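Student: Below, each structure is written out as structure tokens.
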Structure I
Amino acid sequence: MQIPLYQVDAFSDRAFAGNPAAICPLDEWLSDDLMQSIATENNLSETAFFVPQNGGFKLRWFTPATEVDLCGHATLASAWVIFSHLAPGANEARFHTKSGELVVTREDNGLLAMDFPARRPGPCDVHPNLLPALARTPETVLAARDYLVVYSTEDEVREIAPNMEKLADTDRFAVIVTAPGRDCDFVSRFFAPAKGVPEDPVTGSSHCTLIPYWAERLHKNKLHARQVSKRGGELWCDFLSDRVRIAGRAVEFLRGRIFV
């Protein structure tokens, strides 16, 4: 069996930056075990698989360790593959997912804009391993699906070197750290070591939580964000009450075939 494979750097306009995702368009589903094995072999933070369904596509995402319920950069990368190779005349890609219907539109300025659910953070009990793992005292800790750990400065976020063993032994899917940005509205980083992703380079799903928090804190609905991982990435964001708009660019790194 041969399976098409694209690797796309999302939230970047150049290779070797942003977040790489492996994308596998399918005519019909593979077994769950085979898709997980492919994701493990690819060893990227996400491998996405999609099949045509109901005028759009059914989309699923896998880390090297598990299937997840929402992934932004691999959704952006999947739409890029559709617009660039499968349906070059299209300006909209509609995905049916575990997080509901997600729509990606192609804009005239080259951005791909995703419509995602908002995940407002709120007060939470803090797992005893969280702050020792980060080794820095934050302004506050909130949570939605993930912990949202808020710091005062961009430098604090950039300098965090987590203890991944302790961070993996907490009670949330992942940990977002964030602070006001020097040349943007906010910066962030994202850690999910228990899910096979020690640090994700640029994370669309984390912005489902970041955008509501910063929109309300800064009293503005249009936001410019950077994820300040080693690879780095840039996002343009809108807060739409119960939804968020997350936009970025993408570039193809490779295409090929998987033989199984």
Structure II
Amino acid sequence: MWFTEYSQSRIGKITPAGVITEFSLPPEAAHPDGITAGPDGNLWFAGETAIGRMTISGVVDAFTVPTPDSHPEAIVTGPDGNLWFTEYFGDQIGRVTPAGVITEFAIPSPNSMPVGIIVGPDGALWFCEHGADRIGRMTTDGVVTNEYPAPTPRSWPSHIAVGPDGNLWFTENRGNNVARMTLDGSVTEFPLPTPAAGPAEIVPAADGSLWFTEFNVSQLGQITLEGVVTEFPIPTARGKPQGMAARSGGRTLWFCEVGGRQLGTVRP
């Protein structure tokens, strides 16, 4: 598994046995955030001012984002063979080709602050609008076709995933909910048992549920497709889990502890 170290400007690799290797980044690719496997066999990541491309041996190229101070955050490989990323302060979605050519597309809602981005079951890009309390849909032509509001005001949609049921599931960081949304924009919210838990990343697991991190209270959560939530404290009391990813078809989930400076695993 590969992960980013924002404050240290490094990319890390961890084996299933827990052996960690770190790669320092050049200044032009500093402060990496989201990371994904690219269509070219390289790792692609969102740096503070650039999109980075790194080989598995640690060779890095950086491609400067045209809009200054836009703060790229999340990144995903699109169905068109390009990489797509969010620009948190730029209110834009960016597209970068494997050759490093970047194009930016504006989001209609002002102060949208886009964060998590995925490929939906319909082949479109779906993303969370942290500042506008909406879920956006964009085609691979760069056209925003819809922006669906979250029912709870100031809920801060944060991360999004495709569930085993074919619906979209997203976390509401301030709303303290996990929400399920159909492709036509119908949203159902499920409150979390722990107040102010700060739900963040969410991923589907092999057991047919979805798992998510609770940053504020150092817990992991599991939600069934019917909306039943179970929470599990992580061993490190102030670990503050944030990022999460699945391997082996969701049989093992990996998570990053921002407070604990550790990586953890959970097996559903």
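Student: Given a computed value of 0 for helix-only ellipticity at 222 nm (-39500 (n - 2.57) for each DSSP H run of 4 or more, over all residues; to 500), which structure among I, II does it belong to?
Tutor: Source structure: II.
Student: Please state which of the structures I, II yields 3.3 when distance in nm of label points 7 Å out along Cα→Cβ at positions 84 and 236 is computed from it.
Tutor: II
Student: When distance in nm of label points 7 Å out along Cα→Cβ at positions 52 and 220 is calculated for each of the structures I, II, which structure yields the highest value?
Tutor: When distance in nm of label points 7 Å out along Cα→Cβ at positions 52 and 220 is calculated for I, II, structure I comes out on top.
Student: Upon calculation of relative contact order in percent (Cα under 8 Å, 6 or more apart) from the atomic coordinates, which of the structures I, II produces 23? Walk me through the intermediate numbers first.
Tutor: Numbers: I: 23; II: 8.
The value was obtained from structure I.
Taken together, the values in this text are just the output of simple stated rules run on the coordinates, not laboratory data. Fair warning: this is a prediction, and the values are worked out from it, not measured in the lab. Cβ atoms are built from the backbone, for glycine too; each structure is taken alone.
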